[in-house]
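Each structure below appears as structure tokens.
None of the figures in this text is laboratory data; all of them are computed from the coordinates on show. For clarity, every value in this text was computed on a predicted model and none was experimentally measured. Cβ atoms are built from the backbone, for glycine too; each structure is taken alone.
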Structure I
Amino acid sequence: MKPQSMLFTIYGEYVRRYGGEIWVGSLTRLLGEFGMSEQAVRVAISRMVSQGWLKARKIGNRSYYSMTARGKKRLNEAAARIYKDLPAKWDGKWCIITYNIPEKRRGIRDQLRKELGWMGFGMLANSVWISPHDLVERVKEIAENYEITDCVEIFTADYKGIDDPQQLVEKCWNLDEINQAYAGFIERYQPQYEELRRQVERCEPISDSECFVKKTELVHEYRKFLFIDPSLPDELLPDFWVGRDADRLFRNYYALLDPGAVRFFLSVFESAPDKE
């Protein structure tokens, strides 16, 4: 686990729920639970500040860090997908993005591709990406931020092709590969969940710090699916979709660990003594 990636998990899972701002000493203590040194954490924080994810506020001799508007938006998007805060029924519409970005702006083009991949778009053809979710406004915002509005076109359309929608999906996403990744997640965490469930049934204690470590690692690993799983509607998923079982396991294991994990976080968490 890399400190910067873990910081995203800590902010997304805990800090955003308790005011959004935290003392740097609390961060180093929390990440120290995963064997990360204070220096490594501070370096990661500095990088996130320079990349525009975090902002600092100094009070006396203490520094407090919160997510920037850009960072908050990313965390909200991640939470919506992790906890399946998506429309229950698909309206059959596709969001289609095309772009023609000059070679001299290749760096911007690469960044746009990363953003589209993060949001769950799949590449149908060179410079043509599709998603079954309404992401028009989000793409507009990204295009404006990168100053490429004149290079990007956005459409919302029905699919009228010869293939059925599932075959269209197969052209854009490797669902077999995603299924295998979910199977690996279940293989790793099912035994841990069963053991903890038995401990609870036997009334055997588990420390809050252990709950914090286990729950944070669980969320951290599950968050990786944001980069490979486009969160397709049920109508577009194959009958045998391991993601459903993985989601059920995640939620059950999360529920057992959450109370103790939150207690430990709050015992370490220190926010600024005042607000701007």
Structure II
Amino acid sequence: MTLLNLALFQARPAFRSVDEALSELDSAMSRAAASGAEMLVTPELYFSGYGSSNAVRAAGQVQGSPALRAAGQLAARHRVGLVLGYPEKSGSALYNSASVFDRGGHLISNYRKVALPNEFERDCFTPGTGPEAFDFEGVRCSILICYDIEFPELARRAAFLGTELLLVPTALRAKWRFVSDAIVPSRAYENAMFIGYCDYAADESNSQFSGTSSICAPDGQHLCRATGSEDLVFATIDTSAVHLRKSDFDCLQDLKRFDLATPPIPQIA
């Protein structure tokens, strides 16, 4: 059994400068540390804000950039691990990425979003190659970003890597709130994993995003949920719940009993 105190930073939606993003992140990590959090997750593209091609290109960071080093230094100073959504430059390509820093500020994983859902993202970003697993404080983790979670194949790929906690920075629009209401708990249940799903805030001044960041348990129940405005939400991850869920029935093991060929996808005129 391993316990991990997880915090989600449901940040206000804004097109930030990197300095503004780091300043707000410093404050959020300070509050998270004071509440006992060991890891904090930001929304998708937190470093730039979501929806502006100019903003994401201006905020693009190469690995090891001063801004990413500064984010790692915040993790080390507050002793809080960090999942940071940002636009990543690599050669001529730009990726919708999330870097993971451990509590010592060391980069331990970097994920690039696979599923690009709209013209803005397809115009800006190159798709990544899928989830990888990493260990954080004794918990097996993976990253997906936003639209990725709507594909059961990607969450299942993470599950086959032994993932106990799936971390999902997102920029979920209010009209698709059913994703946080129904799809995220379903992914947690069908893959026997915890999911931390971190969105932007929604309030009277900006109702574009859903503002329903949540942490779901392997039985599909919400452990905590944000209510709309800028917020930090917390829950304790107890990996014994993963093993308890699998002791009842293990979908991943039972799946091996099936011989299901994948049919071709029909073309619809």
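Thinking of I, II, which structure, once Rg and Dmax of the Cα atoms in Å is computed, gives back 17.7, 57? Derived from the structure labelled II. Have a look at I, II and say which one yields 0.95 for FRET efficiency 1/(1 + (r/R0)^6) of positions 55 and 95 (r between Cβ atoms, R0 = 25 Å, to 0.05), as calculated. Going through each structure in turn, the value belongs to II. When relative contact order in percent (Cα under 8 Å, 6 or more apart) is calculated for each of the structures I, II, the largest result comes from I. Of structures I, II, which gives 0.85 when FRET efficiency 1/(1 + (r/R0)^6) of positions 31 and 199 (r between Cβ atoms, R0 = 25 Å, to 0.05) is computed from the coordinates? This value belongs to structure II.
Among candidates I, II, the computation of Cα extents along the principal axes in Å, for residues 159-246 alone that gave 43, 22, 19 used structure II.
Suppose you compute helix-only ellipticity at 222 nm (-39500 (n - 2.57) for each DSSP H run of 4 or more, over all residues; to 500) for every structure in I, II: which one lands on -7500? Label of the source structure: II.
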